[in-house]
Structure P
Amino acid sequence: MGVLAENAANWRDSGRLTPRQRRAIPFLVASPTREAGCEAAGVSRSTLSEWLRQPAFAGALEAAEDAAFREALGRVQKATGKAAAALEALLESGTESVRLRAAVELLGVALRVRDVVVLEERLASLESRLGINRNGERSHAI
């Protein structure tokens, strides 16, 4: 739950949430299912359903989930160098099947990355032509 303590001040400071709702959010975010989150937080599923109909709570929960996701994504990004180095080292394995699997994985990743880069370039070009900035807002009238 450290991610929420550090990254989710925007929802913790909301005066529109009850103390019970603020206490429940970290459990809901950290649990693999809503049911497990409810159990860990000590709230019923029906209470959670009621809270989710409240825009302040739904928004706060979404903000906390986004913060947790961004932190996890950051950890994955930091580990990609190690993962690539491990695959690269496996290309020198004495076992042919290991070398083949590492090569297939590296090529697959390279192709997926290339596809993403091409799509990002095309999207940026379209957004530029439409006058849309990086935040998805119009930067000038067409």
Structure Q
Amino acid sequence: MNHKTILSDSEKSRLVDAIKRVEETTIAEIKIHIDNHCKEDVLVKAATVFTKLGMDKTSNKTGVLIYVACQDRKMAILADSAIHQKVKANYWDDLVAQCINYMKQGKYADGLIHVLHTIEKDLSSHFPSAIQSENPNEISNDLSFGEDE
């Protein structure tokens, strides 16, 4: 199964809905990007994708990228400076480990939903959403996919 078919249409829809919920509750801008393979260090690749997708350009420095290389079962979560300063040092690593446990069981969508719910719960106190008109959607909520490899 490749990165564009690892999730069913209904799972993709569930993930987009979960991203919307996080962004309605917080000022975070969330993006899930899925590749087939990651041939380099996963954090280096995630940082490249973070910049390519414009996650570093959010007005409040609250971009969060969830990067997955599904065939390699590699994953990284990167957050822009405002969010990174508010979470514990091992916060993202713990979330990645939890999600990879789901992936090992073939439950990609459930793992990503778990990550999104956790981010929503944990960031809502530090980055609560203001009035919706003051919290524009700066990054598309749609999932993004890398090139076929």
Structure R
Amino acid sequence: MSEEFGAPSAKDAADDAAGDAAVRLAALEQKLAQVEAEARGRLVRAELKAEAVRAGMVDLDGLKLIDTDAVKLSDAGEVEGGAALMREMKRAKPWLFGPASSSSTAVAPPAQPPRQKSAREMSFDEWQAARAELLRRR
């Protein structure tokens, strides 16, 4: 009798719950896809920045000229063909890149043992102090 006057049945309530769950599931899947796309975009930009710095790019704003949708990521999360992409960019837009740096090939100067100061390089007071020290050691 309650069904005649519009009171929901248990079956209708279950159907409504299933429908709500399906709607929520679709919304969550859409949100997940959006978050994954944003994360991929950030990862691509970070990897391109690293490649650009390695290639000697001085103005990282030049990365905005690259179509990031066409860039593929490897399973390791690295840009596939990133070095080739930067070579092509360097050829097409050389003003974005600085001259080759020789700082990475610099070698540290060889270590030299400390040498004693000769008497000619000392002041009179330094010479007297060094002479007194030498005489004390005898």
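Computing Kirkwood radius over Cα pairs in Å for each of P, Q, R, which one ends up highest? Could you put the intermediate results ahead of the total?
Working: P: 19.1; Q: 15.2; R: 23.0.
Evaluating Kirkwood radius over Cα pairs in Å on every structure, the highest lands on R.
Rg and Dmax of the Cα atoms in Å, for residues 19-90 alone computed as 12.2, 35: which structure among P, Q, R? Can you show the working numbers first?
Working: P: 16.8, 53; Q: 12.2, 35; R: 16.3, 55.
Computed on structure Q.
Output the label of whichever structure in P, Q, R has the greatest value of FRET efficiency 1/(1 + (r/R0)^6) of positions 75 and 123 (r between Cβ atoms, R0 = 25 Å, to 0.05).
Comparing P, Q, R by FRET efficiency 1/(1 + (r/R0)^6) of positions 75 and 123 (r between Cβ atoms, R0 = 25 Å, to 0.05), the maximum is at Q.
Here Cα Rg over 2.2 N^0.38 Å, for residues 27-66 alone was calculated and came to 1.52; which of the structures P, Q, R was it taken from? Write down the numbers at each step before the final one.
Numbers: P: 1.06; Q: 1.18; R: 1.52.
Answer by label: R.
Of the structures labelled P, Q, R, one was used to calculate helix-only ellipticity at 222 nm (-39500 (n - 2.57) for each DSSP H run of 4 or more, over all residues; to 500), giving -18000. Name it.
Numbers: P: -25500; Q: -13000; R: -18000.
It must be structure R, since only it matches.
Since every read-out is calculated from the coordinates, none of them should be taken as a lab result. Being a predicted model, the structure only gives us computed values, none of them experimental. Cβ atoms are built from the backbone, for glycine too; each structure is taken alone.
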